[in-house]
1. Comparing distance in nm of label points 7 Å out along Cα→Cβ at positions 220 and 372 across structures I, II, III, which is largest?
2. Any idea which of I, II, III comes out highest on mean count of other Cβ atoms within 10 Å over residues 172-179?
3. Of structures I, II, III, which gives 17.7 when mean projected area of the Cα convex hull in nm², for residues 164-355 alone is computed from the coordinates?
4. Please compute distance in nm of label points 7 Å out along Cα→Cβ at positions 116 and 316 for structures I, II, III and give me the label with the greatest value.
Structure I
């Protein structure tokens, strides 16, 4: 578990800093400097390119995680694996570019009235798809090389610094909005180029082929793992992004701009979970290869508890200060307040699920799970189509939450019946009760007269009332150890400064 903790902490640091920058960008600066339509455009381009790019990987990201252990051999260039990886990426982009050309008339027709700005910048989609395909492939490759934090550094940290610079340049009229979109695309390309440079400098990007190593049975296995990985990967990314596209379809770019901004507040909760899931994936895959069910069970149980504690704490911090946020950004964003609540609850439940997604994905039941995910997509699309026309932006978030709850229940019982893992215990219940108690206190707490004072009081109170009992009752040894380590580190730095 040492490598999980090390990479998870390292990745979390990048994620926390990146999330702070993202909050400054998405939560504060962009709503102040850009119109709702302009914000909707940038988020829609990212969402659509993410969905199509997932198809462009041809599911090979899944093959990298699941099958790379059979290729791992740096002295022999991993038996030509990098070459195969690159060829698949190029073929995948060619296929998605053809798909883009086929979909382009439909995209223009459905957006020409409500989202004309999207049509003006539609040709940014192919290069963004290309960049995203290679990022997904390179990032998966870094993960199996046991460096899950490098992708987080480029994507969550460095890219957001560059985007912050772009926003400031736009604000000071160094370039217009068209220039900003170009700058945004360049910033979006940095993680992919950064990973390529990192792999090259580490000697892990070698195009030397090795004839004969990939046998016919192995090719067959690569094909089927990739095929079902394509379904699983596409389902996951579609579920995360389809609501933004459907909000744009029903409400236009302005609605998508408000929704995506409020959606970001909710996704802050996923910070710590992202890093843990990234490094846990190859370890779970290796554990299945060795039939080490004890390790899988340990990862599953610890991930559900640790992530649940962190997510409840972050949800309480965000929700207690949400009204203060609307005092800073334009008031019309308040129409998306319930989006923050529903998406926040969804992300708490996602964290409570721990590594359940990865466990099924790298088990022998991944084929059946792929079909279940297709059902999940249908559920999300249908519920969005029903709720958005009736409830607007809140309807999109509520649709995602309702669909996820139904699917999370199915996934829990699936793992319990097929694999025999059940990670939940009384500590999860204690965490929920502590969180519910703090939520009630915050609900009846009156607002402070000044904005900064209100944020400070609610944030400190939330921290003391939630973290205190969690630490005192030792609900999670891992969190207690982390708190103690950070405390000792802070004391050490303070003493050095005094000297």
Structure II
């Protein structure tokens, strides 16, 4: 009989979450490096190198890979011959481990979980509760998988109840383009097939916990139908030309995972869940001999080449920026921003809208006129940092506020990640503004360009408060220019056509 002590379990959960906050797994780094070496699209290649460079900085600096340190999911397989030395429940122990990890003062992780999701949406401040799945299996001890899933990729989860005769391949290929770039490709695509609706979603999430091995599978050849489908989907999804960050390119997915389960004769549930470029998960086992130990990955596997701005990048002083300057920017152009920019994301936009709608003034000191607005919720700073990792959040969520922010508030440019809606692009064009993107997944690298930070409005929103950042050579790419051209449309179309003609 194996006895698992409460403290050993809680300490293991906390250590696992700290570990995956700053270490990518070796299989991910090797897959991303291969994608970088093969990439021919200049914007996509640059984005992949930013992600790899930021990952290396995180590994050596023990700071989060992404500012969105995720919602925690834990899968537990408990042997039937195992007992717990505790008066608590497994879920409560998991949450205590999460609490300990996210409030660790040496590497605080961003608390993103809100309670009362249909009401006040109040931040729980310690990222609890986690999502816990428990299975009873044969044997002794427990096996635990800990994952931290970013909201951008989780928001792109998709469930469909297909007819039994429908094509899985066609369904996936029709779905992926509509997911946009908010999930921060390239990443891993998890697919669950069968069971019931809830089972299919669970299968898709579980599939993302497996190692990246598609290149070995291609080399050795498939041995069953599932493996055949994985290879076919891997090749066909990459042939869509979406590319890193949706900029157009050769690699959209690093791997495709599929898990299936028996289902009703009248049903074919299909779930699709992507993992973003953070790709945070780890497995450990406990057998009663103390907490789990986590060995750092081989720190020599990261590419020797580090990202640096290209000589043709345009340096922009945002403090002196005029609309006439913005009209000269073209999609795909790299800018290095210096000066003071403001931050705002979902909750801050909602507050601004409510104040304006009710005829009230904005908080003292919050002047949006002629400013750039960065969609970000940073990690708390430690040591001499001005701010913790501070990569972009998905801009699409702010689309409904775009005309208000540009037309009534006077903002002249926005910074985020992923594509914008047709309505948002129309407003950008009408107001002769611009939309810029920073690289999702390069949060620690981006934070190095932030030299100071202060909260200037809505401090009660915690990480969603409005900050003023002073930046120096912050790298961004023009995604929508003042004429309404979008790199997420033009780039993908270009590379899809390139791949088709080459094939």
Structure III
């Protein structure tokens, strides 16, 4: 495959998850060795055997998961491995001056003396960018840079990117978010299954064109739904308190209800108590205070098995850790919740025909792309694994579905399908609690939006009043 990036340009690398975007950039940054082909940088063929070679050439990369050391200060993180020494002692004052100068030049306002542990995710990302610029980066690779940012932080990042290209630097922006590509990119390379399928620009292609190139077929980008008709109360969360793994309060006296036939979306930057809330609702994490009720029955201290029996379904935020058993077959994964109950088991003897028939029915209904029900789940793509989890949870006909990051890491085609299924089940009377770090997903699916910040519920808004900027400010703590 070929890719050409020009100086002074933002080049977006667009594609589904698993299309090969990050792998290609890891080759450019020296983390992966290419099997064949060549890299030409600044007009000369280069050999990049590791990240040090890339850094020497002026290539910097900001990974999706930051590489910072939390107890150290901003300045210490930036100079680490590239220290300014004076008589054998690291000169942090000189380093802080250089960091200050760079941060002013590129609108990357950070305090060099603050500890990383005390900074928001958006500021930590600025530190990663400064670290690359401090090492002399002229080509900056940003891998899924907006995944955990609020709308305001995304706008700030775009200003930084524009300042970099205005100075003649080049930026490669890896993403699968179409709106961001249209706003920030000068040129766009679309990848599908490890190949470049198109090189275009925002002036030449619409978001619908880009989605079609990514997936290989037309995709409906907006969620088509009629207004909700909420019925009786299904879930009641009352003054809930939950601790995190370090015994700090993660969910702080939170109260919320979800009714039959509505989708309530929880909006918040990742790490504000959403995961602990989901785990507590499923009986996977103890509740310190308050109560959880399903149709009036208190299940606050019930086991996970009892939660499932009371009519809860869960699409877990991390499908590999909690959603699927990779070594088992598709059929076995589709009956995980009920494998020991009729019709799938009789007197503890498994009924393989019943399991296979049921699996075939769900495979067809949910368009799971498999060769057959006996195929191991490990061989499925991320999108098909996620469809399998959605199929299993909706197949049990729950009263309440807790949808944790239901489309994380899946392509636009699978996103469209999963969204349609959630709206269709809502219309049949399912209560849905949607927990997603994708604000666009929350805004397009939800009938009501609950905003969470540091474990507290700071607002609950009707969908019609859910203004993107207002919610972004609430997510950042501007209550």
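Computed from the coordinates by the stated procedures, all read-outs in this text should not be read as laboratory data. Quick caveat: nothing in here was measured; it's all calculated off a predicted structure. Cβ atoms are built from the backbone, for glycine too; each structure is taken alone.
1. On the way: I: 2.7; II: 4.8; III: 3.4.
The maximum falls on structure II.
2. For this comparison of mean count of other Cβ atoms within 10 Å over residues 172-179, the top structure is III.
3. Details: I: 15.8; II: 19.0; III: 17.7.
The read-out was computed on structure III.
4. Largest calculated value belongs to I.
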